[in-house]
Structure I
Amino acid sequence: MNRKKALLAAVSLLISLAAAEVAARLILPPPMQIAKRRFWDPGGPTHVPDPELGWIIEPGNTRYRFRAASQSGSVDVGYSIEQGRRATSPRPVAGPLLIAAGCSFTFGFGVDDQDTWPWLLQERLSGYRVVNVGTNGYGTDQALLAAERAASNPADPARVIVLAFADFQIERNRSTQAIVYYPWPLGKPMFRTRGEGVESSGLVRFWYPGSLLDRSVFVMSVTNKLANLVNRVPDHSGARELTARLIVEFARRFEARGTRLVIVILPNKNDQSRLAKEDNTFIVERLRAAGLPTLIPEFPRLPDGQLDRQRFLIPSDRTHPNRDYNTILAEQLARFLN
């Protein structure tokens, strides 16, 4: 009798799981399968694990050839990495240190060295030595941590840090499973609000149940939701608050070292959505209320207010800035800094 009950229970469980899987496949999006993930672009810089930032560009001096194509066009450019950072000048530069921090928009995804905005800023600010610590995939949290690390040498203190902020970084700062899935098996920093400030909770990683179970929509959906609950991932409004606090707190930390933080709000192809406008308004108001210099660059726009993707974004993805975009940004940023 006990065997029959156990068998019946097992069959019922299998049927329930199969029904849950069928329902999940009909209702939920496809699972995030590790075998299908693509984060590091072929031809781009090599990234290595970092216990604080999650990942960094591999230290050393290397030249990469990056090629990418789509229906809208292609790019074929060179990346010069010097001591683990994108080059900002063809020759060594002297002067007080200015750190450019951000994500792939700052690194210069899909453009040659001389077409990145930190390189173009270096050309316009000969009195400074610009260092580019922008890294593909970074959130605001990682950009600030990278800037702090670059400014930590007492023998070479930074005079200015320029944080290139884009509204899409707010979602990255949540550190959800949907975000940390992409750099797997590497982790990403997790910050949380605490009192009036923020606190670090170390690195979080993608919960990977194995090569077989990760193909189940039901299992992966449950795993993702459970991981986000355990990690206490904030909702979007919570991440917005977290982002504002992060920038203000790091600005105070920099100020204590005699370094000034300047923020530039990056135009992007989706910045006219209702949520993006709300995000940018919230962040700018908080930063200016805290007395932080914040630049909103003026870009020519299409009649509907959108950024002209053909004019300002690279042809291979119509997402990342091209030289024209970076030139306008560098010119206005140089004037703002002066």
Structure II
Amino acid sequence: MKKLALILGSLVVLLVVWQFVFSKPPQSVVLYCAHDAVFADAVIRRFTAETGIHVAMVLDSEATKSLGLVERLRSEKTAPQADVFWNNEQLGTMALADEGVLAEHKGPGWARIPERFRDPQGRWTGFAARLRVEADHGLQGELLRDPAKGSVAKPMYGTTLTHYCALWARFGGDAVKAWHAALRAKGLREVDGNGLVAKLVGEGSVAWGLTDTDDAFGLLDAGKAVRMRPARVWLVGGDGAENPAAPTIVIPNTVAVVAGSRRPEVARQLADFLLAAATEEQLANGPARQIPLGPVDEAKIPAAVRDLRPAAAQGIPLDEIYPARAPVLAWLRAEYGL
């Protein structure tokens, strides 16, 4: 019996040593994600199910959407904590690339996305876009005719910041400042985030709101009697009508590998997963109905998303409006005392 116990004990020790030496520990990756968790979670769960890699996801708040994580990544540049950045807009990502916060990666995901939506150096790649839209109750007349009946997210953050940058690029700072001041003086309701704008429109607290397609689709899915139409790059002046030839505002998600990542191989694997056709198809079929930017199987895309593509094709190039980001942010920080 003693000999048997000794043999069994030796086998247990050998098994432990074998597991320690030869087995691989579970892999993990840290993802900073500015995209809404309700949309991102399903994608990340599929990644873990297919790869066995655990994703520690750090989210942003609705009020400071995207800008909060951009600032965090900037502050962590010398000691990065994240491996991958999934941003829900492009301008902040472009700024981080210029500051050396993001690493170059030209994988299969980068290769399948059209050139206009990716960084030539591979520091970021766009995918799964949204449109800026007006959600209203079938109002007649021009957009923002009555600011007192409307709502918009504070323009310091997220896609509303991108919207203001587009206006700044086309019309100049003086015109945008005057337009913004007039809207506020007339009672425009500013709130913390596009989701709250959509909520106010849906419950009838305001007649119209500027938001994104994902939040507008949320209203339609809830059975709200609202209309959604693309927001154009234009400023309301007097009784002038909206220019249907004006460009729309297309806002891709972006993915980037963080420079100095402690898990670069796994980071690149997650980045390519997010940029794959299957992920764009998944996000197109999700509640947000995001618009694929790379080639996908059209039969797998909902009709509502296909209907958005003509408007998305009219989008203002975001590299045209990127230079406006710094002066717009400087102005808004002074405007709101931040």
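Of the structures labelled I, II, which one yields 24 when relative contact order in percent (Cα under 8 Å, 6 or more apart) is computed from its coordinates? Label of the originating structure: II. With FRET efficiency 1/(1 + (r/R0)^6) of positions 155 and 267 (r between Cβ atoms, R0 = 35 Å, to 0.05) computed per structure, which member of I, II shows the largest figure? Comparing I, II, the top value of FRET efficiency 1/(1 + (r/R0)^6) of positions 155 and 267 (r between Cβ atoms, R0 = 35 Å, to 0.05) belongs to II.
So mean count of other Cβ atoms within 10 Å over residues 219-226, computed for just one structure, reads 14.1; which one of I, II is that? That value comes from structure II.
When volume of the Cα convex hull per residue in Å³ is computed across structures I, II, the figure 164 traces back to I.
Throughout, read-outs are computed from the coordinates displayed, never taken from laboratory work. Note that the structure is predicted; figures quoted are calculated from it, not measured. Cβ atoms are built from the backbone, for glycine too; each structure is taken alone.
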